[in-house]
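What follows is a set of structures to go through.
Values in this text are rule-based calculations from the coordinates and carry no lab data. The structure displayed is predicted, hence computed values, not measured ones. Cβ atoms are built from the backbone, for glycine too; each structure is taken alone.
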Structure 1
Amino acid sequence: MTVALWRVRVGDRARLARGDSEDGPAELLDPGLSVTGLLTDPASPLATLGDLPASGPVPDGATVLVPVERQPVWAAGVTFPRSRQARKEEAVDGGDVYDRVYDAARPELFFKAEPAAVVGPDEPVGIRRDSTWDVPEPEVAILADPDGRARALLLGNDMSSRSIEGDNPLYLPQAKVYDRSCALGPCLVPVEAAPEWAQLRVALTITRGGVAVYDDAMDLSTMRRDPAELLAWLFGANSFPDGVVLLTGTSLVPPSDLTLAPDDVVTIRAHGLGTLRNPVVAVGATVS
């Protein structure tokens, strides 16, 4: 059993709950508690979820919400061999820039989403209508406190337009930052309770009409960067008074003949961190 922190909607109010990362939220916590409050408390109560005051069972009909509140989302790119290969495959100019960033001391870090733009479990993720090649990027994310310390792990989906970034690396913000381009969930697993980083294995399944069109998994031990290294670079010249979420990069990229379509379902899972499932919708407009 991996005790995790969940956010749920009960009636018209968001509440925190604890429960197993696989089985879902079971016990409502004190209504005065918040993710931001726990994250910014010097006493580090995220490490002792079992000691937090509870107020009863999670009622039937409660909706699981995105597990963060006021934390912006950043992301790291080209941190796995498969990611480097995929970026080079899509680049019209051969993609030598991705080789350079993969081997460089400084990692690629970019802003991904404002807190209000993040979607949670079972909410639709988006593909741009002005893109022709779109994929999910399954990642393990780190929730860090204002001092840059990793406090919890969660799953993330860094939706990406390969056709837009492939045209020119300077189009990265348009390929990565748009409506419904980031999903997080299903819960927060304190680092003290989470599996060791090198033992984590992330799986991605894409289903279309109920049939799997992609299904693969990869160990995080193949990651080029150390999570603590990524956080150190992120906090090197940025301040996050409410904490921050950092997506650490994807080890899985579907083949070049596969692109997402509306009504597909993306499922990301990792033992000990749970399952993040989202349907796909088209967003935006085609600009001529």
Structure 2
Amino acid sequence: MSALIRSSVSTKQLFDRRPLVVAGISTVVLSAFLITPGDIASKTHMALHGLCAQRPSHSLQIGGVTLPMDARMTGIYLGAATTIIWLGAARRLRANRMPSLSVVVLLASFVLALGIDGFNALLVDLHAPTLYEPSNIIRLGSGVLAGTSLGVAIGHLFASSVWSYGDRDRAVVAKPAELLVPIVVSGVIAVLALSDFSLLYAPIAIGLLLAVVGTFWFLSIVLLALLSQRGWSYDSWTELAPLAVTSLIAAMATVIALASLRFAAEQFLGLPRLT
């Protein structure tokens, strides 16, 4: 009997430590990334090469060094990651009621603004008359807004697909004014990226990499939960931890695979470099 009790206690302790595994894997991978040869700029550019055109003319520079994603993609992943973190801090990642019409319309308008700016940029590439003069500041701002919409969508999808008993009385975003929190936080970080203060390059570049992996991570959790027929079955974060670990590895592998595929395409197909 005592052996059985000790076994149960040990098993419970192992389960309680599951969330620490995620933090442990993240720490080990990030540490390995930082200590490998090469500077932060080159390593983050390589890691994110498969997700962004990385056009220098469309990208921000800090201290004369170009960020690893263009301004629009920087805004998108910054907005998405900040929003997901805010939803987690506000305990909204179990709230699965559909947001109100006013929230949905506002989020859709953010995506529309990104689409308009992207279409305007396309007109420039086609040497056609434009709606307005494109700029990296507008690309960054429209990206942040669209990224906020993406973060809310991922948060709602996560809450609606994972938990066996979600909070059906609350939505991830209850009213439009609540979106000011992630937008302001993202805006502050965006302003820092525009400040051209060289010491900020490393934390912002690494932060972008983490934002990308984090966004892919949450999407992977949802996808793997549904593919493994475990959707709508988890009761606690501890129970979700094994899937979270697998999904984190899948997210990092996806980013690496996309970068590898683009490098291979450039090598064997001779794709031209965008300016």
Value 24 of relative contact order in percent (Cα under 8 Å, 6 or more apart) was derived from the coordinates of, among 1, 2, structure 1
With semi-axes √(5λ) of the Cα gyration tensor in Å computed for every candidate in 1, 2, 30, 21, 17 is reproduced by structure 1
Re distance in nm of label points 7 Å out along Cα→Cβ at positions 77 and 181: value 1.0 computed from one entry in 1, 2; matching entry is structure 1
Value -23500 of helix-only ellipticity at 222 nm (-39500 (n - 2.57) for each DSSP H run of 4 or more, over all residues; to 500) was derived from the coordinates of, among 1, 2, structure 2
Matching 0.80 (FRET efficiency 1/(1 + (r/R0)^6) of positions 69 and 237 (r between Cβ atoms, R0 = 30 Å, to 0.05), computed) against labels 1, 2 points to structure 1
If distance in nm of label points 7 Å out along Cα→Cβ at positions 45 and 253 is calculated for 1, 2, the one returning 4.3 is structure 1
